[in-house]
Structure I
Amino acid sequence: MKLSSERVVELAERAQEKGEALALPGRDLSTFGLARINLSGANLIGAKMVQIILGEANLSNANLSDADLSGAMLTSANLDGANLTRAYLFQAHLEKATLRGADLSKAHLTGADLDGADLTGADLTGARYNDNTIWPIGFDPAAAGAKYKL
C-alpha cells in the first residue's frame, strides 16, 4: 500500500480513536507534510523521513530509533520521551523543539539546528555532532556525552 500524507493523517486519527499508537516501522514518509499531527507513541523504527515536515507535531514517546530524519522540519515539535537512538538527523531543524527525557544516544546530529530546544534530561551519549550543529545557548554537548565528529 502506497502511503500519502493524507493516508498517514487518517491512520493516525484512527489509531488515536482506538487508543492505540500508529505503527509504520520502516516506511518511507519522505517529504510528507504532517505539521501538527499527533504521533504520540508511534512506532516509526527505521522509517525513512527525509525532509518530512513535522513542525509542531506531537511525537512524544514515539520510537524513531534508526529513522532517517535528514533535513526534517521538526521546529517546535514535542519529542519528549522519544527514542531517537541511532536516528540520522543530519541538517534537521529542531529549533524550539522539546526533547525532555528523549534518548538521542548514538544519534547523528551533524549540521542539526537545535537552537532554543529543550534538552532537559535527554540522553546524548555517543551522539555525533560537528561545527555546523547549532546547540541551545549555554548547552555543552560534550558534557552531555555527545562526541565531536569532523
Structure II
Amino acid sequence: MRSSEKPFELTASLEDYLEAIKELIDADAHGHAHTSEIARRLGVKMPSVTNALGVLCKNGYIHYDASYPVTLTKRGAQAAARVMRRHAVLKSFLTDILLLEEEAASATACRVEHVIDDQLIDRLEAVNAALTQSECSSHVRDCLQQALQHLD
C-alpha cells in the first residue's frame, strides 16, 4: 500500500452485504450463500451484488467466484458478527428500554449499526442488562415507562 492510500474501510452497504451473507449461510445446511439469494435479501439487482462481492473478495472478506456460492473468510465472519451484534444490541435497547415497536426498532438499528462504535455498544448492552435483569431495576423501568408514555 502506498503511503498516500487510505486503508480499506467497510461502508454501510458492504456491511449490509456481509450481514446478509452471514444470515444466509447460517440458514443454509451447506454453509454458503448464492448471489441470487443475496440480491433478494437486500432488494438489489444482480449487477450491484456482483460489484459489492468483488470489492469484498478483493479485500479479503469473502471467497467469491461467479461459478460458486459465496462463503465468508475468517475476516468476513468476524466483521459480519460485529455488525450483527451491534444490530442485536441496538434493537434490544430500543425495544426493551425505549419501548419502540419491534419493526421500528429493527429499522433504526439497521441504520445506526453502521456508525456506532464498539465502546458505545458495550455500554448500551451493559445498561440494557442492568435495566432488564437486576432486581433493583424495576423502579427505573417504571420511571422510564412513565417518561416515555406521552410520546406514543
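Assign the value 4, 18, 28, 35, 13, 2, calculated as P(r) over Cα pairs in 5 Å bins from 0, in percent, for residues 54-141 alone, to the correct structure from I, II. Walk me through the numbers before you get to the answer.
Numbers: I: 4, 18, 28, 35, 13, 2; II: 3, 14, 18, 17, 15, 12, 9, 6, 4, 2, 1, 0.
Computed on structure I.
Given a computed value of 18 for relative contact order in percent (Cα under 8 Å, 6 or more apart), which structure among I, II does it belong to?
Label of the source structure: II.
For helix-only ellipticity at 222 nm (-39500 (n - 2.57) for each DSSP H run of 4 or more, over all residues; to 500), the calculated result is -20000, so let me know which of I, II that is.
Label of the originating structure: II.
Out of I, II, which structure matches 1.08 when Rg/Rh (Cα atoms, Kirkwood Rh) is calculated?
Comparing all candidates, it corresponds to II.
Identify the structure, out of I, II, from whose coordinates mean count of other Cβ atoms within 10 Å over residues 6-13 was calculated to give 11.0.
Answer for the origin of the read-out: II.
Using Cα extents along the principal axes in Å, for residues 22-101 alone as the calculated read-out, with 26, 21, 21 as its value, let me know the right label among I, II.
Working: I: 26, 21, 21; II: 46, 26, 26.
Answer by label: I.
Throughout, read-outs are computed from the coordinates displayed, never taken from laboratory work. Keep in mind that what you see is a predicted model, and the values were worked out from it rather than measured. Cβ atoms are built from the backbone, for glycine too; each structure is taken alone.
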